[in-house]
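Alright, structures below, take your time with them.
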Structure P
Amino acid sequence: MKDIKNQLIKLLKKGYCTPQISSLAKTLKIPSTTIHYNLKNLEKEGIIKNYSAVLNHKKAGQEFCSFILINLDSNEYGDPEKIAKDLASHEEVESVDICTGDWELIIKVRTKNIDEYYEFAKKVFSKKGIRKIKSLNSLKQIKSEFI
């Protein structure tokens, strides 16, 4: 049988998951049509943005995690979203936040290992608009919002 594990992981991270409506209906003791109707309304209202799988990143081959603090060039202060959206377009980037304080952006990057991270860093952090970075490498994740 064909091994499509990596392809599936990429799709699941992008949101190719659906809620188990029958399990929700059984737990809440209400009809599945009511669950479906309410989920669709939550999606329309933008409260539910995505359904995705919770991965064991170590077993999925993405065990290197780094948080990168980014200083922007002074001419980019007016539109930090431009650089944030560009960074978000890379599949290695798990999250991007515009923040206050000494750094303008913080991103979370997940790669297979330090070598893949190095290649990512060379390709991405040399772009125009990024003045300075500081990497904080995660040794072990204790809690995640999705677990």
Structure Q
Amino acid sequence: MLESGPGRDLIFKVTGEDTGGAFDYFIVEVAPRGGPVLHVHHKQEETIQVLKGRFKVRIGDEVFLLEEGGFAYLPSNIPHAFLNLTDDPAELIVVFCPGGGHKFFEELGPLSRNDSPDMEAIAQLCAKYDITNVGPALEP
């Protein structure tokens, strides 16, 4: 299990190292009312499926509500974010194509799991993995 960001724990079932770089498949536990900032993956396609909870999802200019079992495709080069709308931890299945995302999360955890995250270091890490943060986290 990887700890990544406040309130986000990840369990990688397979990584790009296991799949010859093809994809990562992992489960993310998302803190109550938690989720990432609006961001863009420049080289990775992403899918999410709700295992537990309810999520608000933004893809480009569109906003969706996903219940348990709900699915969303988050294309590369399109800004996206999600937010756990519940007061309990929620879970998503996430797939990244191509794989290798676990390396980003391994490096992100130590930068973001303290009282005063180094935002410049996080921005540099995102750039290293072709990710750009473009806005704030979603509001309920």
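Could you figure out which one of P, Q the value -5000 for helix-only ellipticity at 222 nm (-39500 (n - 2.57) for each DSSP H run of 4 or more, over all residues; to 500) was computed from? Let's see the in-between values first.
Working: P: -10500; Q: -5000.
Checking each candidate, the match is Q.
Once Cα Rg over 2.2 N^0.38 Å, for residues 72-119 alone is calculated for all of P, Q, which comes out largest? If we compare Cα Rg over 2.2 N^0.38 Å, for residues 72-119 alone over P, Q, the biggest value is for Q.
Identify which of structures P, Q gives the largest calculated value of percent of Cα pairs over 21 Å apart.
Details: P: 57; Q: 37.
Largest one: structure P.
For the read-out distance in nm of label points 7 Å out along Cα→Cβ at positions 88 and 128, a value of 2.2 was computed from one structure; give its label from P, Q. Let's see the in-between values first.
Values: P: 2.2; Q: 3.7.
Going label by label, the one that fits is P.
Here mean count of other Cβ atoms within 10 Å over residues 16-23 has been calculated and equals 14.6, so which of P, Q was it run on?
Values: P: 11.9; Q: 14.6.
Derived from the structure labelled Q.
If you rank structures P, Q by relative contact order in percent (Cα under 8 Å, 6 or more apart), which sits at the top with the largest value?
Working: P: 25; Q: 33.
Between P, Q, the highest calculated value is found for Q.
All of the numbers you see were taken from the coordinates with simple rules; none came from a lab. Fair warning: this is a prediction, and the values are worked out from it, not measured in the lab. Cβ atoms are built from the backbone, for glycine too; each structure is taken alone.
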